[in-house]
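Undergrad: Just below sit the structures, each encoded as structure tokens.
What follows is calculated from the coordinates using simple rules that are stated; it is not laboratory data. On a predicted model such as this, the values are computed, not experimentally measured, just so you know. Cβ atoms are built from the backbone, for glycine too; each structure is taken alone.
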Structure 1
Amino acid sequence: MLSTIQQTVTQGLKIKAKMKSTGLEWLPEIPAHWAIQQIKRRCNLIRGKFSHRPRNDPAFYDGEYPFVQTGDITAAKKYIRSYSQTLNELGFSVSKMFPKNTLVMSIAANVGDVAILDFEACFPDSMVGLIPDHHTNLDFLYYLMRSMKAILLRSAVLTTQMNLNYVRIGNNYAAFPPKVEQEAIAELLDAKTDECRASKAKLNQQIDILTVYRKSLIHECVTGKRRITEADLRKMKSHG
């Protein structure tokens, strides 16, 4: 799926579109009518905030304000719709609230993972929020940043753990089609993603059925309730 995302957000939907050179090593050509701009020119990048140390001080938690963590990004399919931690008034005083439909990216731990907030929430400085301007479609930006993860990781700093400088994120150049085309690309990729998830779910269901059958067959054979036939051996061999 990632290869489909990368191809679509860099080449567009028209197979034989007129192309132009970009001067970028990782993205040599794009459709001629697309623009090359720095990410910071198309969205506002704001680093998360939780200035108190130690971070796990219980005096700041268990209040009314959702506090999203980097793990919530990884667990999300596309939208962050749940959270396990909250801040109280004291915690909120050392943090910052981000609006619904903020694209959030992890810049530490699971570096480069992205998801979209489905509610207002605070998050720590190990995450950065990207709020697109009126020329940039949020869903397109989500897929664009997914496609650029490997590029962003090249500029990550390795100390005790890998970290991504949020200023460098904004300094990267990317290709931006007209907004109507962005919306069409995002709609197509949403549909492709749904297809992939449905196929994966079907395969997992088939695996579960075969696993149960195999365990049942083994049990019947070792307890003498069933004799192994040539047909059984061929069936088990065909399924690995």
Structure 2
Amino acid sequence: MRNYASIDVKSDRLLGVFPYISARVVAQNFAPALPALQLAIGKDVLLRSAANFDAFSKAIASESYDLVLVQPFDYARASKHGYLPLAGMKGFVQGKFRVLENSPYQQISDFKGKVVALPPVDSAQSRLGRKALLQAGLTPGKDVTIEYLKNHEACIQFMRNGGAVACVISDIVLSMMPNEMQVGLRDVGLTEKVPGVLFMVHKRIPEKERKKLHNEILSWKDSEKGREILKSMQFGDFIAVNTNDYLLMKKFD
């Protein structure tokens, strides 16, 4: 990761990545995409994340990033601040209620009177998790206590340490964690499926440059180097965005 204090944003492009995973994972998984993006537009592309959801939201609201990789629920917010869709993850994602292997819990309704850990309150997994609890007949704050953690790794660790009986997380994000965080878990319930993460670009970026970025990201599935980038990200192929899929996210508000 570079020091951004002296960046000339007129000549460089900033790629902002959602802050729900650790800085280690951000650097490890997303830095490999930078050379390909740089080559496509002939400018440096610099990677940034944020310490928490509020900081990331403020960066989007202030239009600090030229490019963003956001969760589906951020689509509407980013659109209001001048960001346009570039490419979206192919397929859908789903959260799972994870418990320890030796846990007595077998279904979501078993969590009545217990503590469930969730990542940041406005993250996709938290929104999906809260709705799944309601669908199981449990009202957050009444029938079940919600403990929000700073990121997904903290959510899993909190549960492992006995602070909660379950944590909601997707297979994709869990696969990004260290092996020791992944073992000894099982799932006891699923959330609804939603569209995956998507790249967006600010409208201030020239149309010609936006098109090059769009074509570059879509082409990753067709080359060895591109597939290496996708493997590093662990989100699979990216395709043209169906905006209607992301507008449907309003039903979770």
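Undergrad: Computing mean count of other Cβ atoms within 10 Å over residues 80-87 gives 19.0 for which of 1, 2?
TA: Of the options listed, only 2 reproduces it.
Undergrad: Next question. If you work out FRET efficiency 1/(1 + (r/R0)^6) of positions 48 and 216 (r between Cβ atoms, R0 = 30 Å, to 0.05) for 1, 2, which one comes out largest?
TA: Once FRET efficiency 1/(1 + (r/R0)^6) of positions 48 and 216 (r between Cβ atoms, R0 = 30 Å, to 0.05) is tallied for 1, 2, the winner is 2.
Undergrad: The value 22 for relative contact order in percent (Cα under 8 Å, 6 or more apart) was derived from one model only; which of 1, 2 is it?
TA: Answer by label: 1.
Undergrad: Please state which of the structures 1, 2 yields 65 when percent of Cα pairs over 21 Å apart is computed from it.
TA: Derived from the structure labelled 1.
Undergrad: Here's a follow-up. Which one of 1, 2 has distance in nm of label points 7 Å out along Cα→Cβ at positions 64 and 152, as calculated from the coordinates, equal to 3.2?
TA: 1
Undergrad: For helix-only ellipticity at 222 nm (-39500 (n - 2.57) for each DSSP H run of 4 or more, over all residues; to 500), the calculated result is -12500, so let me know which of 1, 2 that is.
TA: Considering all the candidates, the number was obtained from 1.
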